[in-house]
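Structures for review follow.
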Structure 1
Amino acid sequence: MTEPRTDRFKSFDGQEIAFHRLGSGRPVVMLHGFLSNARQNWFAPGHAARLAQAGFEVIAADLRGHGQSAAPVDLSAWRPDTLAFDQRALIDHLGLTDFDLVGYSLGARTAVRAVVGGLAPRRMALGGMGDTGVMEAGARAAMFEDSIRNGEKAQNPRAGRYIHRTMADLGLDPEAMLGVLAAFKETTRAELEAITTPTLVVCGADDQDNGSPDALAEILPHGRLEIIPGDHIGAVAQAELSEAIAAFLTAP
């Protein structure tokens, strides 16, 4: 499999967003998790290659603040739903009218917000996400904010150390990460119940970081659930993740 090619475009407010492409065929837009990037979540574990082999063109953006995309620190660049607006701008930029949408963790939350805002993928897969992660982000966002601001002096010192180490390893700007959190917008149950897109909820057996995946799948009118091995961090590296997504996206 060849290396992904990287392109860039100006989003709705002029910020530059990088995205990586691999394969050819039906477009599948893939959105990574918080404190990560497209290469780490999708390319390094082989998920992008698996979907390319299944006949898809993978289009995996680095979310604003992450990877090779712009990482503004001014809060004016982080209006509510900014990440969802970026994905809508990417799809408009590429002229996509028939595509699938996949997200993991923050990427899953962003995918839901984009669909609530009018994006219309053929099918959607939400990884590492449960009901409260979409509908009640406050407590988890507060934990991240405390860890980013206070490191080992955070209420959860272990989380603070891990998050600071991750930001350092990936070259993430703490102020930009706080911007990501500031842009969070919760999704109501009524909004979830109005989503008509067939949706796979795929989650690690030991992952309750974002609430109940079972409940999320039940709320979605055309939701289905698949459990794979791992916790929130481990499941994204499992081959079972892309196997489940590929099977869902290629099913009749």
Structure 2
Amino acid sequence: MREKDSGRPPRAAHAQDLTLTGPAEDYLKVIYEIEQGGAAAATNDIAADLGVAAASVSGMLQRLARLGLLKVERYRGTRLTATGRQIALQLLRRHRIIETYLVEKLGFGWDDVDEEAERLEHAASPELVERMDAALGHPTADPHGAPIPTAAGRVDERRLSSIADLPDRAVARVVRMSDRDPAFLRYLAERGILPGAMVRVESREPFDGPITLTIARTRHTVGTNVAARVYVDTEHDKPAIPRRRRARR
């Protein structure tokens, strides 16, 4: 789809009519993930997530805005349009299904799949992704507990608390964790902090000091920055996330 700058507001685009480059798709996915925190995506946050200079972000945002995929509000940040959100959810679906397939079917460790899936998600055809999904039995979460959007674009967008948010003596079930850092994932696996695990906060040191947890009857001490990147559900009457094969160490 060729861009034309007529001076008029962009007409609504249809996701299926657009062919985007890999970097453009990455922008939409990152903006969606930042928006899940409740605020518009700031340029500096987009740049930090993508590992690019903030000065280079503006040009791409303008191009995506001309395609009707996002709106840039001065001094407020960037938000996806309905079409931009649809494309972002398609990308997340691809990424998370590919991650799950690599772990479940090809024996990858949960700590080595994010970058591999990042490369494959831009090349995999929709038919291939749907065949992977069927072969996996239509999973609802990836190996890190992140919800997999449905083909229709529905996804669980509940805001979850982190372990760092829990009061002393609270018990919660681990739902998901940040998956960007392989070393961080290995650190969690060594302590049994996996999706589905039950954790109890025993104590914490003041001034953002370490937090002592009990996991599977074993005590572990983790830093506040670690606890803040592990998300939990305190409503135990909900069905537990199916336990996946234990992460390879």
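Coordinate-derived values only; no laboratory data. Small disclaimer: the values here were computed from a predicted structure and weren't measured. Cβ atoms are built from the backbone, for glycine too; each structure is taken alone.
Numbers at a glance
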| item | result |
| --- | --- |
| Origin of the value 1.9, where distance in nm of label points 7 Å out along Cα→Cβ at positions 105 and 145 was derived from one of 1, 2 | 1 |
| Test item: mean count of other Cβ atoms within 10 Å over residues 89-96 calculated as 15.5, pick one of 1, 2 | 1 |
| Structure with the greatest value (metric mean count of other Cβ atoms within 10 Å over residues 169-176, set 1, 2) | 2 |
| Which of 1, 2 leads on volume of the Cα convex hull per residue in Å³, largest value | 2 |
| Origin of the value 1.03, where Rg/Rh (Cα atoms, Kirkwood Rh), for residues 57-160 alone was derived from one of 1, 2 | 2 |
| Parent structure of the calculated result 3.9, given that distance in nm of label points 7 Å out along Cα→Cβ at positions 65 and 193 is the read-out and 1, 2 the choices | 2 |
| At a computed 15 (relative contact order in percent (Cα under 8 Å, 6 or more apart)), which of 1, 2 | 2 |
